[in-house]
Structure I
Amino acid sequence: MPQFRTATPNDVPLILYFIKELAVYEKMLDEVVATEEILTEWIFNKHSAEVIFVLHEGKEVGFALYFHNFSTFVGRAGLYLEDLYVMPEYRGMGYGKGLLRRLAQIAVERGCGRMEWVCLDWNKPSIDFYRSLGAQPMDDWTIYRLAGESLKQMAEKA
C-alpha cells in the first residue's frame, strides 16, 4: 500500500523538479516558466493549489498537484488534477493508481461532486491507464486557453 505525504514549503525544489520531469515526458519543458519563488507564492502563500507525494521506502517517487474548481451544474466544488507524475523506474508498481485513489478519497472527504483532469491525446499509456480505472473521456468538450500575449491583449480590451 503506497504511503503519501502532503507537501510543505520546504518541498518547493522537489515540486519544481517533478514539474520539470513531467514537462520533459510531455515534450513541453520549454513551456515551464515556474520558479521556486512563484511556486512558493501560489501554492503556499496564496493557497491556490495543493501537492501530495507518493513514497517508496520513505523516498518521494511521484507527486500530484491539484486544486478545487466549481461545477455550476453539480452545485459544488470538484477536485481538478493538474499534474500527476511517477518516476519511470516506479511506474507499473501501483503508485499512480495510489495517487489517484488518494485524490479520490480527498474529493469524497471534502464533498466534491467530481474529479477531473486532462491528458494529451498522444499519451496512450496514460489514456489506457485512466480508462482502466473507469475514467471517461469528455469527447464533446474542447479546452480553450488564453495565455501570454493573448491574455494580456484580452485584458487590455476590457
Structure II
Amino acid sequence: MNDKFKIREAGKDDVPVILDFIKELAEYEKLSNEVNATEDMLRRNLFEKKYAEVLIGELNSEPVGFSLFFHNFSTFLGKPGIYLEDLYVMEKYRGRGFGRKMLSYLAKLTVERDCGRLEWSVLDWNKPAIDFYLSIGAVPMEDWTVYRLTGKELSSLAG
C-alpha cells in the first residue's frame, strides 16, 4: 500500500469538513443533541476571530480526521499552553496510527511555540482513548474537576 497520511492547517474552505467531523464526533460521544455549531459560526470564530486553530489529517488527500485546539495560560509555569478541545479520526481509519501522528504533530507545535503543557479532557467511559493516552505517557489530573457554565446560568452570572 502506498497510502500517504499528512497533516495540514485548515483553511476557510475546510469549514464544511470541520462541521462534519464535529457532528461525527458528537455522535460517537452520544452528544449529538448538543451541537449548535454552524458553518457561519465556525468560519467567523475560527478564521476571522481566530479563537482556535484546526489541523486536518488526510489520507491520500482525503480528510480522515481533525484536531481543534487553542492557547491557554499557566500562571504557575508563566507560559502559554495548548488545550486540545477535540481530536477525532473517522472510525474506519482508527487503529492505523493517525491519531497518534496528529497528537505528535500537536506536541511538536507545543514545543516549537515554547508552551509549557499540552492538555485535553476525555470522557470517563472512553476506554480506548484513555488507554491510548496512558500509553503515550499522559497523566490524568485526578485531583481536578472541570466545572462549566453555559446557557441561562452563564447569562445569569454575567448579570
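Read the figures in this text as sums done on the coordinates, not as results from a lab. What you see is a predicted model, and the numbers here were worked out from it, not measured in a lab. Cβ atoms are built from the backbone, for glycine too; each structure is taken alone.
Tell me which of I, II gives 2.4 when you compute distance in nm of label points 7 Å out along Cα→Cβ at positions 8 and 112.
Structure I accounts for this read-out.
Could you tell me which structure in I, II was used to calculate distance in nm of label points 7 Å out along Cα→Cβ at positions 24 and 128 as 1.2?
Corresponding structure: II.
Comparing distance in nm of label points 7 Å out along Cα→Cβ at positions 48 and 64 across I, II, which is largest?
II
Using distance in nm of label points 7 Å out along Cα→Cβ at positions 40 and 56, single out the structure from I, II with the greatest value.
Once distance in nm of label points 7 Å out along Cα→Cβ at positions 40 and 56 is worked out for each structure, I has the highest.
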